[in-house]
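A.B. asks: Just below sit the structures, each encoded as structure tokens.
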Structure P
Amino acid sequence: MNATEASGVRSRIGPVQIGIILLALLSGGIHIYIWFIEGIFSGLPQEEQMGPTYQFLFVGNFFGFTTLAAALLIPISLVARLRPLVRVALIAMAMASIASYFHVGFYDTLGNATQIIEALLIALVTVDAGMSDFREELAGR
């Protein structure tokens, strides 16, 4: 018996969960990539670089997407109890990222692709919520 079976938390990795992980990593990776090329490693003078607020938001999106996706799937009893809240946070973060992209108004191909990725992430997290057993999750399984 392994540690996961002993704790009573089942690993529930299927195609939907793999999609969530891939989309969250892709969105987070794009945000950290943009931070690198538009921010600290752009080679531009400081006044032409991405502002510190945007740099903070891009790095925060990277850590937020990856951490929330991991928290959604990690087989730890305490974290399993929080899955409904993690789903809400992941959807809210993706929605905020989409809204801020359109608010800033700087449109490019990579940005548009990221919005599609985040919309697909919202859809997959919603599907994952529909497939889950709320009572099992609150019990930490």
Structure Q
Amino acid sequence: MSRSLNPQLFGHHEAPIVKVDGAGIQQRKVSEIESQIEIVNQKLDRWAQLMEQKIQQLNTSQKALGEQMKNMAENFSKQTANLSSKLNERRMMDSKTQEMIDRHNQIVNTFEMRFQHLQKVTTEQEIKLMTYHSTYDEVLREIRGLKR
């Protein structure tokens, strides 16, 4: 029974290897197969080197991307902390401003109450003064009436 290998297997287009009873022919075919295997091994080695380079490039790119992401995350955290700090500062300033406004309003209200009280007292004093003045005028009229 004869056996043959696919000639396209190793990239060469040679006649199929046929097993025959001659030692020289078999040796030559074995040498050709070994040569073809060596060529395939070299191609595989080159392919493996290329794949290793590609993998190293991918690893390098992945590390660089990881560093970029880490830096972006750190920058984002810093910006978030900065904004949070500014927001808290703004809230404190708003709170202090509101306290000052409330205190001012309280002072104004107290002033208004005192002013109204003072107006009331002034009005009462004016009424008393008018009463004293009319009493004085009446007393003067009586004194003038007695002199006559």
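A.B. asks: Given that distance in nm of label points 7 Å out along Cα→Cβ at positions 30 and 86, derived from a single structure, equals 2.3, which label among P, Q identifies that structure?
C.D. replies: P
A.B. asks: Additional query: Once relative contact order in percent (Cα under 8 Å, 6 or more apart) is calculated for all of P, Q, which comes out largest?
C.D. replies: That would be structure P.
A.B. asks: I would also like to ask the following. Tell me which structure, out of P, Q, gives -0.61, -0.75, -1.12 once log10 I(q)/I(0) by the Debye sum over Cα atoms at q = 0.13, 0.15, 0.20 Å⁻¹ is calculated.
C.D. replies: Here the read-out was taken from P.
A.B. asks: Let me ask something else about it. For which of P, Q does helix-only ellipticity at 222 nm (-39500 (n - 2.57) for each DSSP H run of 4 or more, over all residues; to 500), calculated from the coordinates, equal -32500?
C.D. replies: Only structure Q yields this read-out.
A.B. asks: Assign the value 2.0, calculated as distance in nm of label points 7 Å out along Cα→Cβ at positions 70 and 94, to the correct structure from P, Q.
C.D. replies: Value 2.0 for distance in nm of label points 7 Å out along Cα→Cβ at positions 70 and 94 corresponds to P out of P, Q.
Readers should treat all values here as calculations from the given coordinates under stated rules, not as data from a laboratory. What you see is a predicted model, and the numbers here were worked out from it, not measured in a lab. Cβ atoms are built from the backbone, for glycine too; each structure is taken alone.
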